[in-house]
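Dropping the structures in below, format is structure tokens.
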Structure P
Amino acid sequence: MPSLESPGANEPRELPFREEKRGFSVTLKRNCSISPASLACVFAALGIAVLAIGAGFALLGAWLILPFAGLEVLLLAGAFLLQARHATDYERIELFGERLRIDVADGERVSRYEIDARHARLAMDQGALVLRGPRERLVLGRHLDAQSRAAFATELQRRLRI
């Protein structure tokens, strides 16, 4: 199985192509170093700490700190929601016979595209991997670094031409 070299690591990372009877399937996801549940716990701990410190100062007479502590907790919650919204983004590329199906999840929106694989063309455009069909233009590999995106483009091109 082809592999991608992980930057800064000694072990190659396997390309996630799954072989099918008449094609392949590959899913590209974000590299999330912490699960959304763990991140929620971290943000909750930070929020509790901020409110506890604000309450301590309020008890000492500096009550004006509490509204700012509440604002800070609201901003932390907003940051968590923005991060969690895109934590499960992915691109799934599947080839079945002569049909190339691409599912792109971006936030809460999932888009599905179907392209005739015989007319699909891949190109690198200013560092972005672009898949062009008769009527479509899709950017793929958004969750890969530049080196991995180039290796993925080469492998995907090879598999589309088989």
Structure Q
Amino acid sequence: MADQAVADDGNGVPVPGVLDGLLGYRLRRAQVAVFADFAQTMSDFDLTPGQFGTLALIAANPGLSQTALGTALGIDRSSVVPLIDKLERRHLVERAPHPRDRRSHALHLTPDGAALFDTARSAVARHEAHIFAPLAPAERETLARLLDRVSGV
């Protein structure tokens, strides 16, 4: 079969065709760009975006159960356990008996975890400022509201 010419944008990048008109496609492209920059920011702390999110939720909700953490992160219990295990091995998170449910653990940041989270949170603020610099403050607020509506928040 003979090679077919591929349409491109003049820089060797294929034209998106119908994808360009799909909001989901544009949302995914934006998510990839934001995630890549966020992951680079977190690499300085040896944290994945999911680990940062975990620290943020525990910092905001001391004593949070693993089940509630999984629900908030949108992951199942079988994914929560290894995530907490890794953070616990790094002495960033500790499990304690849950005061109202003996079958459950209450999660807390350790002093090292709280210190790392505070430093990483500052880096995330710089990441947010950098990645969303092309948007005016009002546009950022509009984007946040629209994304909340799409996600059902």
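Given a value of 22.3, 74 for Rg and Dmax of the Cα atoms in Å, point me to the structure among P, Q it was derived from.
P
Check the numbers for volume of the Cα convex hull per residue in Å³, for residues 79-126 alone across P, Q and tell me which is largest.
When volume of the Cα convex hull per residue in Å³, for residues 79-126 alone is calculated for P, Q, structure Q comes out on top.
For the read-out helix-only ellipticity at 222 nm (-39500 (n - 2.57) for each DSSP H run of 4 or more, over all residues; to 500), a value of -13000 was computed from one structure; give its label from P, Q. Can you show the working numbers first?
Values: P: -13000; Q: -19500.
Only one of P, Q returns -13000 for helix-only ellipticity at 222 nm (-39500 (n - 2.57) for each DSSP H run of 4 or more, over all residues; to 500), namely P.
If distance in nm of label points 7 Å out along Cα→Cβ at positions 71 and 119 is computed to be 3.4, which of P, Q is the source?
Answer by label: Q.
All of the numbers you see were taken from the coordinates with simple rules; none came from a lab. The structure presented is a predicted model; accordingly, all values stated were derived computationally and were not measured. Cβ atoms are built from the backbone, for glycine too; each structure is taken alone.
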